Every structure is written in C-alpha cells, then in structure tokens.
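Only the coordinates and a few stated rules stand behind these numbers; no lab work does. The structure presented is a predicted model; accordingly, all values stated were derived computationally and were not measured. Cβ atoms are built from the backbone, for glycine too; each structure is taken alone.
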Structure 1
C-alpha cells in the first residue's frame, strides 16, 4: 500500500504546531502510534524496527541524564525531549524521502493549487536528502584516503572538515538541479501532466480523518 504524499505533509505540518501547543500527555503517543501504523500498512517493517531501537536508545539516554547534576541534566534533558517529540515526524518523512520520486511529489501536491515555486522547492529539498547522504559518504572516504583525521572527540574540527566541501558540492548541485528543472519545463506556467496517478484515495481520506480526529481528541481531552 502507498499513501498519498499529502497525508505525510499534513502530518509533518500538524505535528510541529501541536508541539508548540501541547494538549495532554497522550498527544505524543498518538502521533507515534499513527506514524508506526503508517509504516506497518506500507510494509516498512525493517524501518519501523530501526526507529523503535532509536526511540529506545533516546529513552535510555534520558534516564542516564537524570543522574547528572540538576542544571546540566535540565539542559540536556530538554534537548533529548525535543528530539523524542520529533521522532514521529522523522518516521513519516522517511516514507516521503525514500519511497517517492520528485515527479510523484509534484503530481500529488499540484491539485492543491500551491505556488509552483513552493512545490518545486519542496520536491528539490526532499530529493536532496538522499543526495546529501551520498555526498557525506564521499567526503568521508576522501578524508580517509588523504589521511585527514576524523574523530568524535573533536566534533567542531570534524564538522568544519565536512562542512567546507559540502558547501562547494551544494553550489555545484544547485546549478545542476536548476539546469535539469529548466530542461524538464519547470518554468512553464501551464499545469504539468504526469504518468503516475497520485490522486487521494479512500485510504488516504481515512488516514486524514483519523489524524484530524485524534488531534481533536487530544486537544479536548485534558
């Protein structure tokens, strides 16, 4: 089963807003259950297990932070708590990034009549994430071949060694993406056609209804 990208975008739009205006203690568990259910119905069992392990590690980290002095523990616990709240968002975003092409995302979002510049920018950002991972591995391999040290014990220095070549690669990739977009007619003001049918189906409307009903429930049930 494949869900419409609009459902994922709606989820990732609502979740940050709900974090700023929390309803009750069950709000996080609702979003977590919803995201886990989406991974289950789409057959992403392995991905769900990885996120479950990451969630367990973060919860274990919160327990370890409680042993630190109060001021230090409060700062790091807040950072960990924010990370936990965004895990459902990452679970849904993984479906959008790994399972859909840029053309499918544009075809799904285009019926919303959003500005074309926004739609194209969204597709480019989503598709750049896998490219960023590949570039990251290339840079790390180049550092290894040149004998450039990389250590987690020196995070600032290691980050700067990754950042500079990544910025140069971003500049080159931006020119390539712009040229590819103009070749494919992204600047054409008319509505584009598509080989894939990305219309909302009954299952997508049901997921949206469950999401909105759950949000209403956690807001009203205090």
Structure 2
C-alpha cells in the first residue's frame, strides 16, 4: 500500500495537560528529550506501517485471562507508584532488558528513552517500580494529561520473562488511569504487520488512529500474531 510518509520530531516542550491531550490525539510519542510521530519505520530492514493505539476507558473491562494474571501477579510481586527517578540500578536493569533484542547493543543508557526531565516534561511523569521482595525487576513510566494517560516506556529483568511483567505494569496503569478518571490510555505504536508489539492489540475497548484523517475508530482486539 502506498502512502505519504510522516516523520516529525521536536524538542519536548512544557505543555499544559489539556494541550498534551491534543498531542496524544494526533499520534505523538516520546523518545528521550524529543517528541515524535511517524507513520512508518524500518523493522527488520522492511518499511513497516505504524498504528497508534489507545484504550477507551469508559466501560473498559479486562478479559478473564488478564484479570487472572493481574490477581496472580499481585500475590507474587510488590509495586509502588513514585515520581520518575533515574538511578544506576535502573540503568543496569534497562541494559539487561535490551540484551534480549538483536538491536539492544545500540543502547548504552536509559536516557535514550527516559530522562531526568521526564519527571515534569512535557507534563507530570511517574513510574511504577515492581519488586520481587527487595529485588527491582521492572520499571514502567507514564505521563498524565487532563483526560489522557500515556504509557511512555517499560523495561524488566529478562530473568523474569515468563512473568510478562510488561503486561502486568500495563494492567496496573489501566487500573490507575480509571481511578484517576482518565478517558484514554495511550499504549503507543504497534505495527500493521505482526511484530513484538502485538501485545498492544490484546485489549478490549481498543481504538486506532488513521494517519490520513487523524481520527480514532474502534479496532478489534487481537491476540499476538505469528511472526515471520
């Protein structure tokens, strides 16, 4: 399918929560000190169409398997919600997380994705720290608009891959977003073709943005697809 390429990038500004909502509605994301949006990228050396996704929180419910997973994880792990704070321990955890990926060696610092300024730019930023007893095993970062809750970035200990801690922190964020009275939970981009980001399709009340119209419409919930 032919389409006009979109690739925009700006330094992260200080935004009011209401203006932040507008950026979210137009498909913007964060990367370190920059905001960007793009409708395509190179994935495994193939130009791939991106799909901005969000979950409409009014009337949202977890699936039975998600509710069961959330319950079991709460029994095993401890967590806390705190303002963003970067530490050497978190950076080491980030680097171990990146080792899972064939492109992971390109990253040398978590500040590629999250910086100390992320605590207040473009809006108030927070993180969920997940522990197995005293051991930090996952960190998930998010930002708050007036009506939007943006899942910004997450990493976890690869020794805990079987626990799907990335999904666990998303479930916690959705619960928190609902308690805060937010309308939308923005999960970021997935790909039009099967990819490692397919987990973002596995939610009820899912919506996707059209790059042509910048309008959001319902998208069917999908289980992870088989990748080539």
One of 1, 2 was used to calculate FRET efficiency 1/(1 + (r/R0)^6) of positions 85 and 149 (r between Cβ atoms, R0 = 30 Å, to 0.05), giving 0.90; which? 2
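Can you tell which of 1, 2 yields 3.4 when distance in nm of label points 7 Å out along Cα→Cβ at positions 21 and 165 is derived from it? Each step should come with its number before you reach the end.
Numbers: 1: 4.6; 2: 3.4.
Structure 2 accounts for this read-out.
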Per distance in nm of label points 7 Å out along Cα→Cβ at positions 13 and 133, the highest-valued of structures 1, 2: 2
helix-only ellipticity at 222 nm (-39500 (n - 2.57) for each DSSP H run of 4 or more, over all residues; to 500) was computed and gave -6500; which structure, 1, 2, did it come from? 2
Which structure, out of 1, 2, was Rg/Rh (Cα atoms, Kirkwood Rh) calculated from, if the result is 0.93? 2
Given a value of 26 for relative contact order in percent (Cα under 8 Å, 6 or more apart), calculated from one of 1, 2, which structure does it belong to? 2
